[in-house]
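What follows are several structures.
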Structure I
Amino acid sequence: MGIGLPVVLPLHPRTRGAIERFGLSQLLQGMTVIPPVSHAAFLWLASRCMLIVADLGGVQEECTVLKKPLLVIRRSTERPEAVEAGFARLVAPELDVAAEAAMFLDDLQRAPLTTVPSPYGDGTASNQIAQLALTFTGSSATSCRTAGARV
């Protein structure tokens, strides 16, 4: 069962090799398979998608800032805050990922993530740290800007 949406899969060469070695290439049919992407390219792709599917821990934090739903293909997570806030759902690898994705997207029609705060903060930590550093050193944001720093 598919979900009727385009799928972009950045695929590591070793994973592609394993797929070919085990005769699983048919699993990639219907997907746009691309080489691995930089972090900036990943963020660009993720910010424009309807759903992210991954097994990576860091993506669980990023999805909360991007306000994007994430299916985590794992049995457990070290970042339960994303699951508790509704941004992420754990899906055991043996389950039907497409069916789980369809259910998640359906649920999000009733309760979108756009107003849910990120459990990891509001994205202003670096600015707050810079302001504190300026306060403790007696500097000003203006003097830092003229020296080339951004605050």
Structure II
Amino acid sequence: MKVMLDTNLLIDVLCPDGRPSSTASATVFRSIKEGFLKGEISTQSIIDAAYVASQTEGGRLPVFKSKMLEIINYVNIDTLNTFSIYAALQRDSADFEDDALYEHAYDTGCDVFLTSDKDFIKQHRGEDERIPFFTPEEFVAKLTGQTSGQ
């Protein structure tokens, strides 16, 4: 199964302090590392996560770089294409960044789009769901056969 990882999942594992989805996101990344899933992230997500890491108290950019050097060994990193950007510009949404990643997930044949952005999921679920959206918690529950309670 090929999964597109939104920027917030990357931040969850690179700067986990106080992030509610960090445990579930770590489980997703571990499943990718162990070969159970194929993970996709965008170059833009890496840049955005690096910015967040550099802005955290104490500056976590060195930790980010170290962890990212490991992650790039087992996820596919891709650049958003013109078609994804064009499609995202046409969506009626306030979240262009997630729209662009979702369109890219669709364009690159991903089976699932994972995001911690519950507002994005709430706005789009059932509307134009060419591939399903899940929070990391929902997805881990689905993989393990549990009910997520969300």
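Read-outs: derived from the displayed coordinates by stated rules, not from any lab. Not measured: the values here are computed from a predicted model. Cβ atoms are built from the backbone, for glycine too; each structure is taken alone.
Thinking of I, II, which structure, once FRET efficiency 1/(1 + (r/R0)^6) of positions 6 and 94 (r between Cβ atoms, R0 = 30 Å, to 0.05) is computed, gives back 1.00? Intermediate values should be presented prior to the final figure.
Values: I: 0.75; II: 1.00.
Of the options listed, only II reproduces it.
Between structures I, II, where is distance in nm of label points 7 Å out along Cα→Cβ at positions 54 and 118 highest?
Once distance in nm of label points 7 Å out along Cα→Cβ at positions 54 and 118 is tallied for I, II, the winner is II.
Once Cα Rg over 2.2 N^0.38 Å is calculated for every structure in I, II, which label goes with the largest value? Let's see the in-between values first.
Numbers: I: 1.33; II: 0.99.
Structure I gives the largest value of Cα Rg over 2.2 N^0.38 Å among I, II.
Given a computed value of 29 for relative contact order in percent (Cα under 8 Å, 6 or more apart), which structure among I, II does it belong to?
This value belongs to structure II.
Matching task: -13000 is the computed value of helix-only ellipticity at 222 nm (-39500 (n - 2.57) for each DSSP H run of 4 or more, over all residues; to 500). Pick the structure from I, II.
Numbers: I: -13000; II: -16000.
Working through the options, I get structure I.
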